[in-house]
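S.K.: These are the structures in question, set out in turn.
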Structure 1
Amino acid sequence: MSGAGFFVECRPPWLVARFDGPCAVLSWSSNRPGFVTATKVAWLEVRDAEIACVADPRVFLEARLGEARLRGAVGLMTARDVRRHHFAR
């Protein structure tokens, strides 16, 4: 699905918004916090059992981003089923 200037792709466990070009964003992510320039934002769906023993969430997220070829994305983790995303009207 797409909107003005971005495209959203849902490939569980990932929900990825890809921008048409670099965008200035204000991020609360652990891997790219603050004011950053980004071409994509990626939400990783996680379960309690998957992250219960994670010592460093940032390292965990960056590793998963790398595995998914999303390195450089603003990364966020959610317990929400990413397949249930929707667009506000």
Structure 2
Amino acid sequence: NQGTWTASDDRALVSTRQRGQRWADIQREHFPTKTANACRKRYERLMERRGVYTHDTRKLERISKEYIGMRKQIWSGLAARVGEKWNVVEAQ
């Protein structure tokens, strides 16, 4: 059933989103039978269950979007110091 989410789906969804993937990319690469909006709503529901959204959800989403836009800039200095690529340092 394309509407059913499995525990494995949930783990993949959380993992990919926490690595900064955009909803459209998550949907296309991991959940082709679902919509990007369905992925976003499922993720939000999972985060609410875990108590992650105790703060203003909009504020957290804005922070997330800003981070995605700045992550290379944020990690590049440290990466240069340790001789790694910024995305390798970020993943650590």
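Values quoted throughout were computed directly from the atomic coordinates according to the rules given, and no laboratory measurement underlies them. A quick note: this is a predicted structure, and the numbers were derived from the prediction, not measured. Cβ atoms are built from the backbone, for glycine too; each structure is taken alone.
S.K.: If you work out distance in nm of label points 7 Å out along Cα→Cβ at positions 38 and 62 for 1, 2, which one comes out largest?
M.R.: Evaluating distance in nm of label points 7 Å out along Cα→Cβ at positions 38 and 62 on every structure, the highest lands on 2.
S.K.: When helix-only ellipticity at 222 nm (-39500 (n - 2.57) for each DSSP H run of 4 or more, over all residues; to 500) is calculated, the result is -4500; to which of the structures 1, 2 does this value belong?
M.R.: 1
S.K.: Out of 1, 2, which structure matches 1.23 when Cα Rg over 2.2 N^0.38 Å is calculated?
M.R.: 2
S.K.: With relative contact order in percent (Cα under 8 Å, 6 or more apart) computed per structure, which member of 1, 2 shows the largest figure?
M.R.: 1
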